[in-house]
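We did not get these values from a lab; they are worked out from the coordinates using the rules stated. As the structure is a computational prediction, the values presented were derived from the model and not from experiment. Cβ atoms are built from the backbone, for glycine too; each structure is taken alone.
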Structure P
Amino acid sequence: MKDEKAILYVQTSDQPERQYSPLVLAQTAKAMDLNPRLYYLGKGLKILIPGAAEKVKLGTFPSVMEMIENTQKMGIEIYVCEASKQMLGWEKVELIPGVKIVGAATLNDLALESGTTMWF
């Protein structure tokens, strides 16, 4: 069933300057009483290796790790593509705490259930 208040933000990039937008937008959506969710895919997973997000801090923004932690504290789910882990050769790599590793079909399900999907 479609949830018109749900917004799915899909992060596909490992570029530092592209990390903030989906996190800021998800937090803003939550403050607007919407139902945001984040899904990390492909190279986007690189920021989720412990220690990586702490190293990314641009301008006056907090570090990406602080942004991720705030996102999680707000109750926003962060999903990670299992197939992307395999593609990167990371079958045994641990990611930051609190992310949900899911199958590729979950992205399709989340997109179909969401009112809109945004890709980064």
Structure Q
Amino acid sequence: MSYVDGFIVPVRKRDLAAYRRMAKQAGKVWREHGALEFRESIADDVSWGKRTSFPRSVKQKSGETVIFSYIVYKSRADRDRINAKVMKDKRLAKMMEPKALPFDAKRMIWGGFKTVIAL
């Protein structure tokens, strides 16, 4: 079964164009190194929940939106191999500097997931 890395980040609305440029470049790099899919999605039908929600999860502030992203790999081993190559790719060097990112990396949520159902 495939393996998925998922991400949720708060992005200032005024920084969305910069975020899209960064994500497009990152997606090209991940795909070149073997990722099967690279998806970036902006909140559209997302409301504040009483206890939990996407906005609450990243402590969304006024003027921000939530981005939900995921990368699909053949397997966890494939993901580990691909990510090792991606982290060494010089095209992403600027993106590894937290101050250069168009979002607050301290409020980013991410994790790796085993696929259990694929239809």
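Below is a table of values for the structure above.
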quantity: Structures P, Q, by distance in nm of label points 7 Å out along Cα→Cβ at positions 56 and 88: label with the highest value; calculated: Q
quantity: Parent structure of the calculated result 0.95, given that FRET efficiency 1/(1 + (r/R0)^6) of positions 16 and 104 (r between Cβ atoms, R0 = 25 Å, to 0.05) is the read-out and P, Q the choices; calculated: Q
quantity: Structure responsible for 48, with relative contact order in percent (Cα under 8 Å, 6 or more apart) calculated and labels P, Q on offer; calculated: Q
quantity: Given 1.0 for distance in nm of label points 7 Å out along Cα→Cβ at positions 40 and 72, calculated: source structure among P, Q; calculated: P
quantity: Source structure (of P, Q) for Kirkwood radius over Cα pairs in Å, for residues 8-63 alone, computed value 13.0; calculated: Q
quantity: For distance in nm of label points 7 Å out along Cα→Cβ at positions 24 and 48 computed as 2.3, the structure of P, Q it came from; calculated: P
